[in-house]
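Structures given as structure tokens follow.
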Structure I
Amino acid sequence: MRKPLLLTGLFLGLLFLLPQIFTNTASILTLNQMGIAVILAISYNLLLGTAGLLSLGHAAYFGFGGFFAVHVIRFASEGESWISAPFIPLFGGLMGMFGAFVIGSFTTKRGGLIFAMLSFAMAELALASSTIFGRFYGGSIDRTSLPPVGDITFQLDSQVFYVVWIWVAICLVLAAWFEASPLGRLARAVGQNPDRVEYIGYSRRSLRYMTFCFSGFIAGIAGGLFALAYEFVTVEIISLQQSWQILQMVFIGGVGFFWGPPVGAALLTMLFSVLSSYTDIWNLYTGIVFLLIVLFAPKGLTGLAMSVSGRLRTGDDPGIKWYYGLNLGAIVTAFVGVIGLCEMVYFLKAPILVKGHLDLFWAQVNPYSPWPWLIFGTLAVVGTIVASRCIKRLSLDH
């Protein structure tokens, strides 16, 4: 636990300098979104990476925290209250834990596919119930109506930034403490071999249940921060698309690794923010990245980095560095080719575009000419062939 705490301190020390570097509102909003995504990924990793529970509706506890935070902010704004902005995520966490306490009381009795289907059904039920309990499911609020902290009214997004990332630090510490505790170790054992845990006298259902409630608490904190940062919460935050994005973050970063899900959440948020400003088909590219990681790096980017660094340190093959470099270059080449082809197809499909050229890779490309198709197609094919041979040589698929 000491190493994660040290790395967390260094990481957050650097992050707290970012508002002084990136002063525009868009950058601060992206960093706030990234912090909320990191907390969500931490909560899901506790569930899947530790207890081995694949939830298909984890966004529900994120939503419960956000909905309740909206009502707490409204209550605290109506009169004198000690509840200021930094404490709002705590109430969201408690509501997320309560939702997990109720739903987990029967869903955690089973694991595997049965639990996944139950979590999916409960997420659908929560989404459908918004038509009945519409007033509970969020709304708009004004965070500046909360009691200030000194002279800080949290009107600026840069002030909310520090609240978000302080809670990121708290959640990282809580996750490290949980994984190092006897409860966390037993929960990890349940995820790996539940029958053996039962054999030595512990209840698999109780361990899953407690881990599920703790995961709901962390997810609820993220929901409270979402309400505080955006001042508007709707039923969309408990949608299945939101749950899918959480699953993507954890798998891309690496299931079961402490720093894997935070890395995946930060990377995916950055991709969403950057790609969405350049192309309308950014979702296609994130899907391709997810597919490639699942196929060729099932342990995620963190697991892949650890495997590559371990092989490079051993130095058993003098030519391995050359193959890794060639593989990286081939993957980039294939991506350039695929992106070029996809963008040209989308350009020809969209009739609202009246200009005769496409701005791609800092150059003007004419999709009506056969040469760009030939060039990008060649890059995609050659890059894919070279990358596949390098992967076979490096045995990354085993």
Structure II
Amino acid sequence: MLLNRIWIGMFLIAVVMALGKLIFWHDVQIFPTMISSLFDAAKSGFEISLFLTGALCLWMGFMKIGEDGGAIGKMAKLVAPLFTKIFPEVPKDHPAIGSMMMNISANMLGLDNAATPMGLKAMKELQTLNPTPEVATNAQIMFLVLNASGLTIIPVSILALRATNGSVSPAEVFLPILIATFFATLAGLIYVAVKQKINLFNKVVLAYIGTLTALIVSLMLFLTNNPSWIEPISSVGSNVILFAVIALFILLGVRSKINVYDSFIEGAKGGFDVAISIIPYLVGMLAAIAVFRVCGALEMITDVIKWSLEAVGVMTTSFVDALPVAFMKPFSGSGARALMVESFSTYGVDSFVGKLAATFQGSTETTFYVLAVYFGAVKVKNTRYAAMGGIIADIVGALTAIFVAYLFYTNNVEVV
């Protein structure tokens, strides 16, 4: 398992560098400092999960109202015409269409717990159309790349973690994440469509993708030419949109005649379970990151990247300190989350680095984890170009995140 190797490697590198400092530089405090950092990381991981509980209960409660009130179903109907065009090998009335739409709609709403079972179900239904069971079909690859690109409308856990860490405006990263994750998904879609010779210039496809692209590009151009609007749109606008979504979920729940309060309570219980379940993962990764940073390894890596960028003429390298989140995200969501939290405590949750780290975290999905779980569930061994599609989406998402960070968070940027 790749994450296992990364975790072990971080500890081994920390030990080697600490021994070097002790032997050659006579730094007798390095090992006591590393041990202290381990205990601090364990305490921090538990405290973060504890304070995260309330925020997750709140958001997952609202998400459950949206789910029970039919928000996912309405989103599925909304994208149905597009799906029939980008999955041409899947019959229109095949049950896989519904499962895929439900999965992607759930991901867009941040309903991870609901999305994964739907995704696994979709893969199994797509496998029934597979003439060569050990080789991924075109439809499976398209579905996996769209899933791995991580298009998310409401990044619940990121907003909750920013609030938990004392952000003045937790939703400030909402629009930058939406923009970054949209272009990541668009890049993955284009790559797979080219490989599969799918016509993206079809009027139905153009209507969907063209409209969304035009809206987002127009927003970015407007903000570039009118920088005074960046702060109100990124902070006030984001909060208005989020509250409008909450109101919409409640209204849909009332219209569907569900018990809205009971639905909220049921979802909130799930938030408590999620918060408790991430404690071991968060503690484990924070511990590895803590010793990796204290020994100087993380600083050495970022310094090398900064030096390389400055050598080729890049004037501002403020984004480099947030890059570890982007590097970790394709391999581990929990690992990237821990790095994001660590950047909050090191640089400040509302610093440029802190905001960019959050944007990186929300810009893509855990590509290799998704590929392993979904293809493993149907015993597909030859995944063809699915991994490359996910990697391209990751790269585009990270680059877009850097661009929008400099557009939205310029007040926090220091030019090196």
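Bear in mind that the values in this text are calculations on the coordinates, not laboratory data. The shown structure was predicted, so the numbers you read here are calculated from the model rather than taken from an experiment. Cβ atoms are built from the backbone, for glycine too; each structure is taken alone.
Computed quantities for the displayed model
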{"read-out": "Mean count of other Cβ atoms within 10 Å over residues 61-68 - structure with the largest value, from I, II", "value": "I"}
{"read-out": "Which entry (I, II) yields the derived value 1.00 for FRET efficiency 1/(1 + (r/R0)^6) of positions 261 and 293 (r between Cβ atoms, R0 = 35 Å, to 0.05)", "value": "I"}
{"read-out": "Identity of the structure behind 24 (criterion: relative contact order in percent (Cα under 8 Å, 6 or more apart), calculated), options I, II", "value": "I"}
{"read-out": "Origin of the derived value 18.9, 58 (Rg and Dmax of the Cα atoms in Å, for residues 77-220 alone; candidates I, II)", "value": "I"}
{"read-out": "If distance in nm of label points 7 Å out along Cα→Cβ at positions 101 and 373 is computed and equals 6.3, the structure in I, II", "value": "I"}
{"read-out": "Source structure (of I, II) for distance in nm of label points 7 Å out along Cα→Cβ at positions 45 and 357, computed value 4.5", "value": "I"}
{"read-out": "Top of I, II by Rg/Rh (Cα atoms, Kirkwood Rh), largest first", "value": "I"}
{"read-out": "Comparison of I, II by FRET efficiency 1/(1 + (r/R0)^6) of positions 29 and 229 (r between Cβ atoms, R0 = 30 Å, to 0.05) - largest value held by", "value": "I"}
